[in-house]
Structure I
Amino acid sequence: MTNRSCLAVILAAGEGTRMKSTLPKVLHAIAGLPMVGHVASAAKAAGGDIALVVGHGADAVRTAAAKLIPDASVFVQAERLGTAHAVLAAREALARGYDDVLVMFGDTPLVETEVLARLRAPLAQGAAVSVMGFRAADPTGYGRLIVEDGELVAIREHRDCSEAERRIDLCNGGLMAIDGRKALQLLDAVGNQNAKGEYYLTDIVEIARRDRLRATVTEAAFENALGINNRAELAEAEAIWQQRRRKAMMLAGVTLVAPETVHFAHDTEIGPDTIIEPNVFFGPGVKVGADVTIHGFSHIEGAKVAPRAEVGPFARLRPGADLHEKSKVGNFCEVKKAVIEEGAKINHLTYIGDARVGACANVGAGTITCNYDGYGKFFTDIGANAFIGSNSALVAPLTIGDGAYVASGSVITDDVPADGLAIGRARQVTKPERARILRAMRAAAAKK
């Protein structure tokens with residue numbers, strides 16, 4: 001199989017009306033990646049080139065495709081005249097002479113690479129067409145796969161089935177592999193003699209049989225064929241994807257204390273022996289090393305967390321957060337575009353943005369880096385072994401040297417040298433008995 005060239009033709013309609021959305025359907029995301037991106041990832045992992053067929057005017061899909069699958073050839077189906085007609089929009093790519101052609105759909109995001117490999121396998125054994133099928137407890141509404149003596153002889157739409165055929169539980173999953181040497185011959189033979197006047201891809205099974213070519217069925221789990229047409233189905237697909245990824249993470253050595261409460265992105269990477277407590281959300285672009293502890297209710301996106309670091313609970317790591325080994329970002333802390341070096345601690349109620357916190361530094365509760373003046377962002381550099389007292393405001397641009405101390409409650413606007421002590425607060429004034437006098441005055445005023 002590895003020696004056979006392959007072209008994946010992905011059909012990606014541009015409209016989103018059935019999703020009740022201005023966003024094209026295939027651009028709705030699962031695990032932070034548009035559906036068509038999931039399909040393309042599976043196709044690329046299966047090996048070969050990609051041809052993306054979009055509807056007329058689907059500019060948003062073409063723009064997204066340029067980022068998601070920059071190597072894909074994009075073709076436009078100017079008129080929507082059926083699935084066979086859509087595949088033929090990529091005639092130029094089909095004519096290049098691939099061994100195998102995979103026909104996939106941009107709204108079936110749960111297809112697995114292993115299933116695509118099995119779908120292609122019969123082509124290497126001489127079949128002209130291989131169709132993915134699934135078993136349904138209630139097949140009502142699905143096209144049926146008619147099999148005789150182990151060979152697929154037809155795909156029959158539910159409305160066209162006989163009573164006997166309607167009892168068949170083997171249903172059409174939509175995905176198809178076609179012998180690349182015969183693909184154009186079979187597709188060009190498809191007619192539009194049906195109620196809709198469209199060219200149906202499923203007709204190539206009977207055309208292949210008429211030409212004494214073999215057609216087969218490859219069975220797979222239903223989710224591989226799950227097409228998304230509304231927000232409820234989108235949520236269903238998200239749940240299935242998350243369940244798959246959670247299992248894969250646990251089998252790879254990651255502990256999920258309450259798996260059903262952890263949400264991963266499509267590209268989340270986590271090392272072994274990491275422990276993830278309940279209700280943790282990973283957005284795109286997160287890499288977590290080995291032996292990390294992520295406490296509950298933390299939100300992490302676009303961040304790197306090195307081995308043996310600790311995060312949370314209730315921590316937020318925003319894009320650009322970079323936690324080095326044995327560092328800690330604790331409860332109700334937010335870190336954005338900042339490096340937290342080895343052994344540094346940010347334990348409570350703190351915001352660190354556009355900054356470096358040096359090795360083994362300690363940042364006290366309630367500290368903030370004042371990095372934004374309404375127009376630009378500015379950098380705060382905190383040296384190794386520095387100690388920042390609680391409730392301090394560090395006004396960037398600012399440098400605090402190695403081993404420096406900042407007194408609690410300070411507003412620091414000037415650089416602090418290494419091993420220096422900075423105090424940026426008003427001197428305390430205490431007036432004896434004044435509290436009792438104030439209470440008496442307020443009580444008298446309240447009686448008026």
Structure II
Amino acid sequence: MKKLAYRLLRLNWDIHPGEGAKAFLLGLNVFVLLFAYYILKPIREALILTGQDPQTKSYLGALQAVLIVFVVKAFSRLASKVPRHRLITWVTLFFISNLFLFYVLHLAGLPRGTMSIVFFLWVGIFNLMVVAQFWSFANDLYGEAAGKRLFPLIALGGNLGAYFGSKLAKRLFAPLGSFNMMLVVAGLLGVCILLSLAIHRREVRRESAGPDAARAVVEAERPLKAGGGFQLVFRKRYLLYIALFIGVYNFVNANGEYMFSALLTRTAERAIATGAAGGLAPEAYIGRAFADYQSLAALLTILIQLFLVSHIFRWVGIGGALLILPIFVLGGYAYTALGASLVVLKWIKAAENGTDYSLMNTTKAALFLRTSREEKYKAKAAIDVFFFRSGDALSALAVFIGTSWLAMKVEGMALVNLGAILVWIWLAVLIAREYRKNGKAGPAEAGSSRGR
């Protein structure tokens with residue numbers, strides 16, 4: 001039975017005997033994590049788009065970038081004081097407590113408009129922190145060679161979690177409502193803590209039986225060295241290029257999300273005014289429509305992850321994989337600039353997000369296989385959280401100028417994206433050059449013995 005499972009897995013992934021258990025547990029961990037987040041996403045959209053206008057949603061991205069500076073600094077300090085399993089546990093428990101707080105504030109009658117803003121800001125920090133934390137953990141467990149082979153398989157767990165989380169969210173909206181769904185997510189995050197602890201303890205037990213047992217166990221249990229994530233990023237050209245790359249590509253994505261939200265809000269208003277909404281309230285109509293769009297993106301994510309990502313890594317390598325998404329969206333937004341409808345933009349954005357959440361997320365994680373342990377946790381958190389949200393801040397500025405001063409419509413914002421995509425492609429080329437230059441001399445090679 002075990003041999004049959006390996007043969008099936010090897011149809012798409014290069015997995016060796018003895019690697020299956022850890023890869024399965026990590027895949028299950030990220031499955032539950034993304035399952036939980038994709039229940040939260042429609043709640044966030046329903047609250048913000050019924051409590052605020054689409055422009056406010058973009059402007060809040062700028063505020064998120066400011067708040068995240070303090071979050072990253074706090075995370076770096078905590079990472080220097082506690083071992084990785086406690087770091088993951090404490091950060092996740094903090095977010096669980098926040099969900100219960102939102103539920104209590106709802107029962108206490110906090111105004112919906114205020115709640116929608118606070119929850120939007122919170123989700124923007126939550127999703128980046130927990131996902132960045134997971135991939136830092138995975139990078140810490142694998143050396144470069146094994147990570148490149150197994151990350152596409154592990155990431156498939158997250159893609160499946162996103163798809164099924166979207167499907168469940170659509171079904172839960174009517175019977176449970178937004179705030180009861182938050183309690184479901186809190187329970188799922190508790191499962192993530194248990195899985196992370198199980199993986200950590202399994203690795204400590206395995207390494208304690210190896211030839212370098214004492215060193216391996218100390219390495220797994222020790223806190224990180226002192227120093228902030230931002231210092232690490234600005235100290236190394238490779239990390240700085242990655243940071244700028246992620247900021248620009250999220251600028252493009254955030255602009256696209258604004259375009260979709262604007263068209264969705266306009267469509268919802270027309271449907272409710274004409275009676276075509278089937279009696280649904282605005283929050284439920286938007287929440288269900290967004291969950292449907294999210295499900296399409298999640299399905300495309302699974303297909304790309306299942307049939308393409310591992311092969312792309314083998315065919316064109318990490319550097320070539322970086323170029324695929326920007327070249328694809330260059331064509332998508334060029335088409336949008338010629339005229340946009342909700343159905344067309346839904347498919348363009350779903351395909352963009354599907355490629356992003358599969359190929360691009362796996363590629364971003366693999367870029368850190370050639371970095372030090374401190375860079376894996378601290379620099380990655382700074383890049384995946386602050387620089388990612390900086391793209392949101394720049395998008396908010398673009399939306400403000402475009403809508404308030406230049407009276408731009410969706411087509412005009414698509415033209416803005418075309419210019420940004422050219423910068424994105426240039427940065428991808430620079431990263432690929434630095435990645436090749438680092439070669440096998442990266443710090444992560446010292447940990448390649450942890451490949452199984």
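Each reported figure results from applying straightforward, stated rules to the coordinates on display, with no laboratory input. Just so it is clear, the model here is predicted, and its values are computed rather than measured. Cβ atoms are built from the backbone, for glycine too; each structure is taken alone.
Brief remarks follow.
- Among I, II, which structure scores highest (criterion: Rg/Rh (Cα atoms, Kirkwood Rh)): I
- Across the set I, II, mean count of other Cβ atoms within 10 Å over residues 66-73 reaches its highest value in structure II.
- Calculated for structures I, II, relative contact order in percent (Cα under 8 Å, 6 or more apart) is largest in II.
- Of the structures I, II, the one that 1.6 was derived from, the read-out being distance in nm of label points 7 Å out along Cα→Cβ at positions 26 and 234: I
- Structure from which 1.8 was derived, distance in nm of label points 7 Å out along Cα→Cβ at positions 18 and 82, options I, II: I
- Source structure of the calculated read-out (distance in nm of label points 7 Å out along Cα→Cβ at positions 146 and 314, 6.5) within I, II: I.
- Entry that produces 1.49 once Cα Rg over 2.2 N^0.38 Å, for residues 154-193 alone is calculated, selected from I, II: I
- Answer label among I, II for the case where helix-only ellipticity at 222 nm (-39500 (n - 2.57) for each DSSP H run of 4 or more, over all residues; to 500), calculated from the coordinates, equals -27000: II
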